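Below: a set of structures, written as structure tokens.
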Structure 1
Amino acid sequence: MNYRLTIIMLLCISSGCISDIDAPRQTGSICYLYVSPDGNDANPGTLKAPFATLQRANDTLMSNPPDMPVVVRIYSNRGHYYNLSTWWTYYNPMCPTTLTAYPAVYHAYFVADEDAPPDRPFFTLDAAAGEPTNIHITRLSITNYVRYIFVFRGDRENPDSGWNGYNSIQDCIVMDAGNARRPDLHFAYGAIGLVNSRYNLIQDCQFINCANANPDPPPWSSRPTLRVGSCLPINGIYLAHYSSNNEIRLNIWENIRGDVIRLRDYSNENYIHHNQFYRAGWFAVVTHWYCIEGCTKMMPECPSWENIFKDNICISNWRGDAPVIFHDLRPENKGGCFIPIGYNARVVTD
């Protein structure tokens, strides 16, 4: 994965920036934009006149795309950002776009209002052109959001040419995701959602106190009920609809009132290793499921295969009981789904 990202970066073209960015940089090779809690979206997004929102940075890049790597520097020493929700559409298949705290010694803090949190994810990458998107997010801390925190959304009806990928989320902190505090609002399916998104890296992050407004789980069984009331247990990472070959490593998951890794619909060969799980897992740390009736997707859904769970530390489920590593919520293979040659298991564990 890192090799592929390096190759992409080397292919970038250096040819001027979208605006006169008054910041130290490699001359003519990187385009910098700045965002600050005391900024203004009417500003040009420079070091001295930053934007107020990530959305404004995206819209600026969309209106005049640069042929070079982009770094969006998010001020981390000027206060918190409140109730921001970003729908990100800019990317360059040949050059990375990095969203990072500045200065890097601190995290940039994004907080949702307890009384009026946004009813949208904190950050949604909306891209489905079947090419690398190269969005890299580092050193952000996000608290109290009711919906997803990060969503990388491709086209679930177009597996071959509707994907995005080669993105990363690193050294981020997610706390108190889900509607546990606001059961009147729609629940969160997960802290991170991938839809036809591939070859992503999620590394060195902390996920703490993520929960929907669920009662205690029903008794354990071979075919547990997924839905509890009008809500669902939250997932840590929901890998759905062809989200394959992702790497999840060196993360800490603590007090997750749901299954940490959910695999759905031909999300194959994901590599989950060297993570730590404390009081995490509803049915199990890793669960497998796909829809076979009453589905909203036009194409049939299929099982996922050959996902690797290795060298992780699992202390307990969210109630403090002994952890269950893997549970198959849909063990049958219905709908005539094709099993790739050489694939033998849904999840391979230690």
Structure 2
Amino acid sequence: MRGPLAVCLLAVLLAPSAFAAADGAGAATAGGSIEPFILTHSEMFPAEHPFGQLAAAWAAEVERASGGLVKIDIAFGGSLTSPQECIDGVLQGTSDLCHTALAYTPHRFPVMEAADLPGYSSLGNTARLTTAVANELYRTFQPDEFAGMRVLYLHAHPPGAFTSVSEPIDRIADFAGLRIRSTGLSAQIAAILGAEPVLLPATQTYELLRTGQVDMTMSTLESLKYNRFADAAGYTTIAPELGYVTTFALVIRREVWDGLPAEVQEAIASVSALFDERAAALWDRISLEGYQYALEQGHEFVTLPPSEVREWSRAVQRAVERAYVERLEPLGIDGWEVLARRWAEIAAHLGEFPPLDLDPTYP
């Protein structure tokens, strides 16, 4: 073997203790063979979900790129740490890596939260746009909210929709009094629309819809298929201007990262650099899959009148943005500066990505 990787292997053989900071770090055995760096990864998605499959693909590509020096031990479906506990699990050493939705730990990532706010549109309803915005915010502000971690890649889903059990919602007034399953930002949006937020995770939503414990959920279109929402509900209102977004991150504990050889870091970073776009493309693909699946189940898609969308999207944006700025002020962060950058990035990237073709009149 030649090149930098061979140098790395030789270094491990001669001085295995040099990399002891990483849990399960590679070291030379008595026979001279190399034990790989085994990194534990807490993955929120089940193995069979498309994003579970993407996590497995990332791990396999990291192993190849590192010449077998890194192996990723994935605990799927939140089996090691729940999505809500994932970040703390990394910082406390329960896992070396985790992939989770930042919104599952509300207000912990105040700068990145700006990417999740409503205000996208039917012309910008793709994950490729929301992912580009999230990554530009991270690159611009390099927020210290990720202290103790290194971000490997970020991605975000398309603006969410409103899935209702038994009644089509085609007027803003129809939201009043509805019990809407939501979390964090989506709960704030639900309250502004006059609904009653029911704060429960997406994993419990199918049963809530099926048994009528909630009237509606705010969620992504892929959930219509992969979480079976279309089997439990009859209607989805598409309103990307009002829909929430969720940013996801794959992170590694800084201590572990710093304990890896430079060549191993380079292998992980080079693979990860490709996966924000792959994740965004996957979101868009499975969103269309969810849409098509729902149509096949007889699910009905509706839209809101454009005049109401304009009026209410402005009202929702004003209320959400004001609350966002007020929340950041005690932290010494200029929320208006973050929001200005967000809107600039939306405008800059809006024409890059064709919108998802969601025709509510189909077929």
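Observations on the model:
- Read-out FRET efficiency 1/(1 + (r/R0)^6) of positions 79 and 95 (r between Cβ atoms, R0 = 30 Å, to 0.05), computed value 1.00, structure in 1, 2: 2
- Looking across 1, 2, the calculation of mean count of other Cβ atoms within 10 Å over residues 111-118 that yields 14.5 traces back to 1.
- Taking Rg/Rh (Cα atoms, Kirkwood Rh) as the criterion, the top structure among 1, 2 is 2, with the largest value.
- Structure responsible for -12500, with helix-only ellipticity at 222 nm (-39500 (n - 2.57) for each DSSP H run of 4 or more, over all residues; to 500) calculated and labels 1, 2 on offer: 2
- Comparison of 1, 2 - label where relative contact order in percent (Cα under 8 Å, 6 or more apart) is highest: 2
Bear in mind that the values in this text are calculations on the coordinates, not laboratory data. Values in this document were obtained by computation on a predicted structure and should not be read as measured data. Cβ atoms are built from the backbone, for glycine too; each structure is taken alone.
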